[in-house]
Structure I
Amino acid sequence: MKIPMYIPSTFYPEGYELMEKSGYRGNLVEHEPGEIHKLFPGCASFTLDVPIILRVRGEQILVFQGIGGVIAREQSALAIVSFFVLVLIMSLVFKNAFEHRPWREQSQPAQGFSVIAFSAMLAVIAFAIFIHPHFGVLYLPWQEYTAAYPWWQPLTQTLHGNFSIGLIMSYPW
């Protein structure tokens with residue numbers, strides 16, 4: 001039985017050479033970017049013409065009927081968790097970089113609440129810059145009126161928000 005392989009029509013010659021070297025002998029189906037391709041009832045593939053790192057062009061998305069609500073809840077939970085992780089990171093950065101200034105002389109719990117409140121304000125700014133653009137390009141059509149286009153895409157050749165998470169996590173502790 002030959003298993004079909006669905007690829008973007010934007011493959012570079014090196015990609016075809018790699019498939020040939022691998023010994024793949026199944027049916028090769030090329031999908032044009034910007035079109036929805038029905039795979040089977042309830043499942044479709046959509047190809048984006050997006051350059052990715054290391055001379056790869058074209059990203060494929062699987063779309064399933066009936067699970068939009070589940071994915072939306074999952075992404076909402078990811079946004080909430082990302083925000084609170086940023087609050088935690090900002091409070092650690094604040095503690096290490098500024099040594100609790102200007103609230104060093106306050107007693108607890110006032111000092112702790114002040115640091116958390118200030119960290120939350122910094123986290124809102126960091127979320128808007130580093131995390132929120134990722135959520136604007138999760139669904140088609142891209143939500144251009146709700147989020148900025150990911151600023152890191154021309155630099156990194158990826159739209160994924162994990163780049164920003166890695167950038168934040170690489171802070172020299």
Structure II
Amino acid sequence: MLYRWIRTTHARRQEWLLKRNCALSPSQLGMAFGLLGVVSLVIAGVLAAHGAWLVLPFTLIELSALAIAFVVYGRHAADFERIVVDSGRLLVERCDGQRVERSELRPAWVRVEYDGLGREPIRLVAGNDRIVVGKFVPDDGKRQLANELRATLADWRQGEGAAAWSSRQLTTET
């Protein structure tokens with residue numbers, strides 16, 4: 001599956017939005033599954049009318065499996081990771097199904113760990129806090145993302161905000 005990320009740059013704000021590149025939106029997928037269900041029911045109805053009643057229970061089992069697949073897909077179709085460097089903070093927001101997790105670190109203390117070995121994740125490390133990012137980035141794109149993050153953090157450290165960052169508190173919200 002292809003993945004994408006969107007980088008947005010404003011005056012003193014950098015933002016990355018990492019998400020799946022879903023071919024179908026949940027509503028389009030629902031219409032496709034609905035069409036499959038109607039076709040299955042029509043075929044089962046025709047066969048049942050010709051005396052093959054045993055087809056109906058198996059059609060209902062098939063439709064149940066389709067419904068479960070739809071729910072699982074739809075639940076994770078909108079998953080994302082958002083990384084924001086703004087106003088003396090590095091905010092990481094992750095959405096996985098129904099769960100949203102937000103973590104905030106001081107940019108002056110954050111280092112990006114990524115060596116590019118195998119399927120290694122990108123880690124944002126500040127003291128004892130580690131945040132793994134890049135779940136939706138293919139392995140061949142992780143190096144570019146890690147370099148963009150490193151460059152942005154280096155720019156922020158050299159900029160005017162470095163003094164203001166040192167007075168902020170570290171917070172993590174789950």
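Taken together, the values in this text are just the output of simple stated rules run on the coordinates, not laboratory data. Here the structure is a predicted model, which means the values were calculated and not measured. Cβ atoms are built from the backbone, for glycine too; each structure is taken alone.
In table form, for the structure just shown:
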read-out: Comparison of I, II - label where distance in nm of label points 7 Å out along Cα→Cβ at positions 13 and 93 is highest; value: I
read-out: Structure (I, II) behind the derived value -0.44, -0.62, -0.68, -0.92 of log10 I(q)/I(0) by the Debye sum over Cα atoms at q = 0.14, 0.17, 0.18, 0.23 Å⁻¹, for residues 77-124 alone; value: II
read-out: Value 21, calculated as relative contact order in percent (Cα under 8 Å, 6 or more apart), assigned to which of I, II; value: II
read-out: Value 2.3, calculated as distance in nm of label points 7 Å out along Cα→Cβ at positions 85 and 101, assigned to which of I, II; value: II
